[in-house]
Structure 1
Amino acid sequence: MNTDTIAAIATGIGTGGISIIRISGDMAIPATEKIYRSKKSNKTLSEQKSHTIHYGFIVDGDEVIDEVMVTVMRAPLTYTREDVVEINCHGGIVVTKKILDIVLRQGVRLAEPGEFTKRAFLNGRIDLSQAEAVCDIINAKNEIALKNSLNQLRGREFEIIKDLRDGILRDVAFIEAALDDPENYSLDGFSERLLANIDNYCDKIEKLISGSKNGKLIKEGINTVILGKPNVGKSSLLNILVKEDRAIVTDIAGTTRDTLEETVQLNEITLNIIDTAGIRKTEDIVEKIGVEKAIRIAKEADLIIYIIDSTVPLDENDEEILSLIKDKKAIILLNKSDLPSIVSIDEIKEKSNHPVITTSFVNYTGLEEMESLIKEMFFKGEIKLNEDILITNDRHIEAFKKALEALNMVKESIKNQMPEDFYSIDLMTAYEVLGKIIGENVEEDLINLIFSEFCMGK
C-alpha cells in the first residue's frame, strides 16, 4: 500500500461560502504546520488534541493567503484511519486552488480519485461494499436511492454476507472435521441438515437478486420514452414534468425532429425521459430519421408513455405504435380531454391491454394517476426499505448469481449422493465469491477500477 501523504479539494469546485482541502497521511499535521499561523494559540498543530478545530491563517512565506479554520484528527479515529487535517477556507476557485498548491509544495502529493475512501478500505475501516456505497450516496438521484445507499454504508449488506459466509464456513468445517476424524464427528444425516442450510442460504440470495432489478431502477431511474403521432402533446408532457420549457411546443406537426432527454423526479421515482419525434409516415428525410430513431429507442425502454390525441381519429400510425408497444410496459394517455373527444377509452381498450388514463396537459389532469400507475407497475404500489437493502451494484449482483449457482451445485451433489468432499469444493466457491463483494481476496486491478470511478477528494 502507498503510504504517501495525500491532499485534494474535498468540496465542489466553484463559488461558495466554504471550501475544504483534505490531507491524509503521516505528514498531514507537520505539512500543515509549515503553512499555518494560529490567530490565538502559541501551540503548534502537533501539540493540539485530536478532533479539535483551530482559527488562524494559511501563509505562503510572509504572505497571508486566507483566513481559515483547521481541523486536526489523529489516527485511527479518522475517515482513512490515518492522521487527517482539513483546511476550511473561503469558497472560490482561486483561493482554494492556491492553498492546495501550497500544501502540495510541502512534500504532499495530489490524491487520486477516490483515494481517501480507498485508504479507508485498505486500512480496514470499511469493507468494499461500504466503500462503493459512498460513491452511490454522492450520485444518488432520489431520496429512496439515498436511503438504500446509507443502509449499505451502515453495513447492512456486509451483515447479510457475513451471516451467509459464517454459515457456509461452519458447514465446510464440519465436513472437513468429519473426514479427518470420523470417530468423533459423524456424517450420518448430515446431508439432510446441509440441504436445509443451503435452502436457507439460497432463499436469502434469491431475495437479494430478485430485488436487484427494482434496486437498479431506483438507483439509475426508469428509462422512459414518450411516443405518439405528431402534435399529440409529447413535448408538452416533457415540459410539465421538467417544470420548464425544455421542448419547443407549436401547433405545427413534426416540430420535434430529434430526441430530447431529461431526468425528472416524481417523488420517490426517477424517470430518464426521452421525448421523441412524432411517429408517422413521412417523405421528409430529417423527420424520417427522427421517426426511425424513436422506434429504435422505444424497443430498449423500461417504460413507454404513449400519448393519443382524443380529438383525432386513430389511424395506421396508431396501429403501428400499438404493435410496437404490445409486449412492453406502457401507459396510454388519452390527451386533450378538455376538448370534444372523438376517441374513447373503450375504443383503445379494444386494441390494447395497456392501462389508459384520460389527461389534459392544459389543465394538468391525470398526471397524479400516471405517477401512481408507474409506481404500481414497477414497485407494486409502494417503495419501502426499512432495514432491507436493494442490491444496485452490477458487480454484487453477478457475484450473488455465481454464489447461488455454486450452492445449487451442492444441492445437485446431495441429490446424486456424491461424496461429502464434493460438497466442500462448491461450498468454498460460494464462500469466496461472496467474499469478493466485501473485498476479501479481491484483485488489486478491480480495486483500482472501483475507486477510479469516484470523484476527486473523496
Structure 2
Amino acid sequence: MKQLLVLVTLYLSFNSTVHAQNEKLNIIVFIADDVSWDDLGCYGNTQVKTPNIDQLAKDGLKFDNFYLTASSCSPSRNSIITGRYPHNTGAAELHTTPPLDMMSFPELLRNNNYYSVLAGKFHMGPYAKRGFDKMYEGHKDNGDGGEESWVISLKERPKNKSFFMWFASYDAHREWGPNKFSGTHRPDEMEPPFYLSNGTGTKSDLAKYYDEIKRFDFYIGEVVKELKAQKELDNTLIIIMSDNGRPFPHSKTRVNDRGMKTPFVMHWPKGIKNKGLSSNSLVSAVDIAPTLLTIAGIDYPDQFQGVSFDLLLIEPEHTFRNYIYAEHNWHDYEAHERMVRNKDYMYILNSRPMKPQNGPLDAVGSPSFKDLEGLRDKGELSAIQADVFMVPRPHEELYDYKRDPLQLLNVASLPEYKETLNALRKTLTEWMVDTGDNIPENLTKDWYLKEAGLIKTEFHNIRGEMPGKKLNATRNNAKGKF
C-alpha cells in the first residue's frame, strides 16, 4: 500500500508538470548515426570531445541502461518512431520499409497541432513522411554531416506553434572526412578498446570517428544557442541518442551492449527538476514514442508496444522495466539473433550459429578490421578479439552482469546457471510467440562475401522471408513480458 501511494504521488506530481507545460512544450530528438553509448564524454569517455552534450547531461538526466531494439540503422529508426519491435514494423531488415498504414509518433504530434520537421538522414520509408510538415533531405540541404539545416529549421518555423524536430545526423557513419573537424583528435593519443587492435590503422580510424562525433556535438551546441536566442530552451525537451553501435568490429549489428546500448540524455529545464542525475533503470527504444506523447498530453492507439517512462523524470531510480528485448536480422549478411536482458543477466539466442559475426560491410572494410586480420594471421589475437572470426558460434549465450558487465564470459553451459538460463529462454520464447516473431527457413542470405569487401554473392539484391511476416506481425500489438 505504501509503495502504491508513492507511485500515485509521483504520477500526480508529474501530471501536474505535464499539464503546466501543455500550452508550450517543444521536443527535439537528436539522433546520431552509428555512435556507441560509451563514446561521449558524459559516459566516461576521456578521449572524445563532446562539451555541449556533456553540459546538457549535467543540466538534465542521463540514462545508463537504455537499449535499442536493433543495431542496424533503418530497423532501429523505424522501431523508434513507431514504438514497435522491428519484426512488428514489417521492416526488420536493413533498407526495408513498413507498410503505408503504419503510424509514427511524429504523425500524432503533427495531428495535434505540432509543427514537425525532419532535418538530416531519413532512412525510414514513405509512411513516415506523413509525420513532417517540412523535410530537409539529402546532403545538399544538410551538408556532409547532416546538421546544417538544424538551426535554419528553427529560424524558419512558424512562431505560433509548438514544434517537434527530428534532427538526424549522418555523423558518425562512414566514410569520414576530410572536413573542418578533421584532426580534432590525434591518432597517437587514441587508446582503442580492448576488443580492437592497438595498431596505427585502428588508432587513425578511431580518431576520425571521434572527429565526426565532435561535429555532431558542435551542431547540438548551435541549436542550443538558437533556442536560447528565441527564449525557447526552458520549454524544450531535448533528447540525444544514437540508432546503433559504432561502425567497428564487435559493435554495430551485435546484440550485446556494444551494439544495442545507446547514449540517452534528456534535457528539459521545466520538466526535469533533479538535474545531473543518472537513471540505471532498463528502458527500451520502443518506450520513446509513448513517453513523448504522454508528456505532450496526447492519446495514442494500441499500436505502440512500449510503455511511457515519464515517471523516471521525477524519480530516476524508480524501477521501470524488468526486461528489454532486441533483435539482429539481415544487414548485408544473413542473421537471426534475439536477446533479452533483465537487471542481472543477458540471454542471446543465435539461430544462425554457422555465420561469423564480422560486423556489417562498412566495419568489414575498415582499417580496424584489417588490423584484426593482421593479428589473426600472425596468431596474436586475444580471445575477445578473435570473437568476430569464430565459427561455429554458440547457439545460446548467457552473461552475468554482476561478474561480467562487459559480456566476455558465456556462462550458458555452467550448471549453476541452469535455472537462470531456463527462465530467460522461456521469457524470450514467450516474447517471440506473443509478438508474432518467427525464424523463417528462407532468410535473406549474404549479399557480399565475408571478409572480402564489396564482392557480391549470387544472392545479391534477393530478399528472403521477413521475420514475422507469416504471422502477420505488423497487426500484432502485444508487448511481451514487461
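Coordinate-derived values only; no laboratory data. Since the structure is predicted, the reported quantities are computational estimates derived from the model, not experimental observations. Cβ atoms are built from the backbone, for glycine too; each structure is taken alone.
From 1, 2, which structure was volume of the Cα convex hull per residue in Å³ = 144 calculated on? Structure 2 accounts for this read-out. Which structure, out of 1, 2, was distance in nm of label points 7 Å out along Cα→Cβ at positions 92 and 356 calculated from, if the result is 6.3? Source structure for this number: 1. Looking across 1, 2, the calculation of distance in nm of label points 7 Å out along Cα→Cβ at positions 52 and 324 that yields 2.6 traces back to 2.
For the structures shown (1, 2), distance in nm of label points 7 Å out along Cα→Cβ at positions 156 and 436 is largest in 2. Where does the value -14500 come from, among 1, 2, when helix-only ellipticity at 222 nm (-39500 (n - 2.57) for each DSSP H run of 4 or more, over all residues; to 500) is the thing being computed? The read-out was computed on structure 1.
Structures 1, 2 were shown, and distance in nm of label points 7 Å out along Cα→Cβ at positions 60 and 340 at 3.2 was computed from 2.
Taking relative contact order in percent (Cα under 8 Å, 6 or more apart) for each of 1, 2, which is largest? Structure 2 comes out on top.
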